[in-house]
Structure P
Amino acid sequence: MAKEFICKTDWPLAQTDKGTLRGYFYDGVFRFLGVKYADAKRFEQPQEVQPWEGIKDAQDYGYICPDTAGPEKRAPRGEIRVPHRYWPESEHCQYLNVFTNTLDPEAKKAVMVWLHGGGYSGGSSIEIQYYDGDNLAKNEDVVCVTLNHRLNVFGFLDVSEYGPQYENSVNVGMADIVAALQWVKKNIAAFGGDPDNVTIFGQSGGGGKVSALEQIPAAAGLFQKAIVMSGSIPDDDGLVYTTATGKQIAEAIMEELGSPEHDFNKLLTAPEPVLTIAMNRALNNLKKAGLAVG
């Protein structure tokens, strides 16, 4: 059966608070992909993106956060059952995707925001092809939003003692998600959604993020319902239990970056792949020293 695809210079368009976006229409669903919802410097809070003039394309997925697993662990496997996507990585990964069956600002359809799994260290909104929101938009008549955010050393390393701008470094990954929900609150009506009827849902690590958002004051009022699809873990579980302090972890990484004197600038300037390798080595060393790093 033929499927309709439309992508014109002037359609489909959506007006956000920062400027106009151009997506495309495929098989009954409008797709706006790779929408930048925030900017951020390393270890710092997300900031609003700058407005733009003209029309910006939103037709390609945005960067995903660098994963901590090495190439041998990330080799394609099980693709016949669960097809994956392998995509360019960057710590500047604050992108979201919108799937909707209407662009009527008065439609006020229910909104569902998907938070991916990966244990706070890996994964992305597009990692598994099934994560796309086409079926929810087409068959369940909701507006679906999926998003990427900072993970692992980029999103959850505590370097708060190195300056006031890093006060919330241990949670900037969650701050990214709050920024995405703020974007939804401001803009989702342009995609047919109701900003006052938002459900957040996630599986595994994504479920943990849902649970965390329910306890974050800055997220109050940005969603009305929540679905936790696994991911609620006791504090003493081996996945999260930690005895090493943030300072011990940060200094161990600096040592792996070749700075026994603990030069913080090494953390700020290390290329992304180098930093993730140093993090893995540092965590292994801390574990060998009898410290839990969760």
Structure Q
Amino acid sequence: MTPVRGDKTDKRLAAVGMLVSCLAAGFLISIYGFIGYGSSAAWHQFGLEILRSDAWAPLGQQPRLGILTMIASTLWCAVGALLLASPLGVCSAIFLSEVAPPWVGQLMRPVILLLTGIPSVVYGFLGAAVLVTFFEVKLGMASGESLFCGSIVLAVMILPYIISGSYHALQSIPAGYREAASALGVSEPYAVTRVLLPLVYKNIAAAIAIAFGRATGETMAVLMLAGNTLTMPDSWFSKGETLSALIALELGSSEAGSLHHQGLFAAGLVLLALVTAINIGVNGWLSPRREEDGR
């Protein structure tokens, strides 16, 4: 039997997809290898003390490479941004998908996606000009720079990812579920919260996880707003310095091959591992759902 032309096309597309996937995996492995090699001497000398210590003094008489304060500041900013953006993003997606007229969704979706193209330095500049000034003038704070300011700007930056992912998840639900809910006479809010969201909550969680990874690795906005102090933050309104800000501020002034340079590579490896762990955890959580959907 002569193979159908479409079968050949499908096989070629599958081969291309597999090649791209292998290249992406190889690229990620090469990044880990490069950063791991650059930080290997620091890990060999200090070990897990890098993660446990809050003292960062790579140029001192007794060098210390503790990045615990930077890890804490990174989590304060990223988790804070997620707490602010997730409810607003999911509710916006529900509004665009289930409540708003179709023309509103067609108008707003490109605008929301446009937000992802604005450079982060512009977000940081607006935050410094508006938020920092507001906290200093209206709230009487000595300095408006804080992890809270960084979280607010990060929340705006990750909103498009949450809205877009949640919207597409809701749109993927077959119309039959909405029709069945309407036939039973249930209210629209009930149908959304009890019928639609339970069907796609894991997909929405995946979108939130992507946004969390974006917030964790952001550099310029938090560098301009968080205060950049190497002290352990004890509240959301404390100043701090994230891992990405530490690397951006000090990598250019560090001598290649020095302990300082290796410590920054170690910080980069921890940041990369944190983002990777988030994505692996979410994918592992979604795997049972994918298997159920495939049955």
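Odds and ends about this structure:
- Identity of the structure behind 15.6 (criterion: mean count of other Cβ atoms within 10 Å over residues 51-58, calculated), options P, Q: Q
- At a computed 3.8 (distance in nm of label points 7 Å out along Cα→Cβ at positions 27 and 227), which of P, Q: Q
- helix-only ellipticity at 222 nm (-39500 (n - 2.57) for each DSSP H run of 4 or more, over all residues; to 500) derived as -7000 - corresponding label from P, Q: P
- The maximum of relative contact order in percent (Cα under 8 Å, 6 or more apart) over structures P, Q, that is, the highest value, falls on Q.
- Label whose coordinates, when mean count of other Cβ atoms within 10 Å over residues 59-66 is calculated, return 13.4 (choices P, Q): Q
- At a computed 22.9 (mean count of other Cβ atoms within 10 Å over residues 163-170), which of P, Q: Q
- Test item: distance in nm of label points 7 Å out along Cα→Cβ at positions 107 and 139 calculated as 3.4, pick one of P, Q: Q
- Entry that produces 36, 24, 7 once semi-axes √(5λ) of the Cα gyration tensor in Å, for residues 19-98 alone is calculated, selected from P, Q: Q
- Source structure (of P, Q) for FRET efficiency 1/(1 + (r/R0)^6) of positions 35 and 115 (r between Cβ atoms, R0 = 30 Å, to 0.05), computed value 0.50: Q
- Structure (P, Q) behind the derived value 23.0, 81 of Rg and Dmax of the Cα atoms in Å: Q
Read the figures in this text as sums done on the coordinates, not as results from a lab. It should be emphasised that the depicted structure is a prediction, and the values quoted were computed from it without experimental measurement. Cβ atoms are built from the backbone, for glycine too; each structure is taken alone.
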